[in-house]
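Asker: See the structures that follow.
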Structure 1
Amino acid sequence: MNKNIEHYFFHKKNVLEKSFCENAINELKKNEWEKHVFYSGGGDGKGGEPTWTRPSGDNEPEVINSENFDSSIGEINKFILQSLHSIILEYIESYKFDWFFAWEGYSAMKFIRYSQGQTMKNHCDHIHTLFDGKRKGIPILSIIGLLNDDYEGGEMIMFEDKKLDTKTGDVLIFPSNFLYPHEVTPVSKGVRYSYVSWVW
């Protein structure tokens, strides 16, 4: 077993064709977006309900949760999930661990749009909302996919100082825990489109 945590970070290039990504962005533009919020554990003191925060204020990006849509967004979600199946399998099989060889499923896409000045603060993926009572398990892998690269800024940073060179169609996979902090620097020009999903 390799004890270097960067060994378990996976960057797969050109998973989605550029033409698909362009068409997906055009469809996403037609829909309503909402501000991204972070889940904050511990409840708000009112019956243990979760609290939500926007650490970057108005500079939080905007999101679309594909499971709330049918039509074209649902089709985009379905196509990406089908494309990811073999990539997830490749990731898991590449490590040849006797104790880690399968997964239960993965969440519907959350699409993220970063306009100028918008950013994603450094964080780790401790996903609570994925498990709403119907799904049982814990998130084990985070997936981030890029739908375009015609913007400036908006760089993906892993481990606080590792800058990633990501292009349209690329996919990143890494464990969903506190050892894998990541962030997106503010977009300085253009609009950045990406998506995320979690394997459980």
Structure 2
Amino acid sequence: MQKILITITIILSCSIIYSQDKSKEILKIISNETSSYSSMNIDFKLTIKSIDFNETQTGTAITKGNNFYYKTQDREVISNSTDVWTYIVDDNECYIDALEDLDGGINPSEIMTIWEDNFKFKYLEALETGTDKIHRIKLFPTNPKESKYHTIILKINETKKQIISATIKTKDGMTLYFVISKLSPNQEIKPDIFVWKSSSHPGVELIDNR
């Protein structure tokens, strides 16, 4: 009986190590590809669900270094890597915050590299879609008590070296399902897109929380 238990333990340990190594190998491919981009233009669909909230939005995002911009039907978010302007269309108001104070905010480009710090991995499955090879990988925080995340499931197109989708579950019961419909790297980006321009938003009330 003891030999059987030892054998099972060895098999499980080998399986876990294989899962970690395979996941790291795939994620490293994506990290290397993403780090080679000077910028990214992303078309996405974002579904947010919680006990009392269920909403789906489509939008576009532009990232360059730590700067980002994204726009959906109800908001426009701009960051120069230091400050964040969040324009709420229905309220005709724009909130200005220091980026470091927005713990819940995610730079859209972070989804492309979110696994690089403080996560362990579990390889789930491989899929074939036409000529593309797809992988599903589950992420767990290495220190759950200090992380805002519960689990993250990534779907990765190894052939195109891109993330297809991310299902993000937070510890406060919220689920975000982020689908990338199109990613265009290395596009020419005008630097002023990452700074709020009052001339483009006449009549908007600015609320400075810094």
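We did not get these values from a lab; they are worked out from the coordinates using the rules stated. Computed from a predicted model, the values in this text were never measured in an experiment. Cβ atoms are built from the backbone, for glycine too; each structure is taken alone.
Asker: Could you figure out which one of 1, 2 the value 29 for relative contact order in percent (Cα under 8 Å, 6 or more apart) was computed from?
Answerer: Derived from 1, not from the others.
Asker: Then there is this: Which of 1, 2 yields 18 for percent of Cα pairs over 30 Å apart, as computed?
Answerer: Structure of origin is 1.
Asker: Quick one: distance in nm of label points 7 Å out along Cα→Cβ at positions 36 and 60 came out at 2.6 when computed from one of 1, 2, so which one is it?
Answerer: Checking each candidate, the match is 2.
Asker: Also, quick follow-up: From which structure (1, 2) was mean count of other Cβ atoms within 10 Å over residues 28-35 calculated, if the value obtained is 14.9?
Answerer: 2
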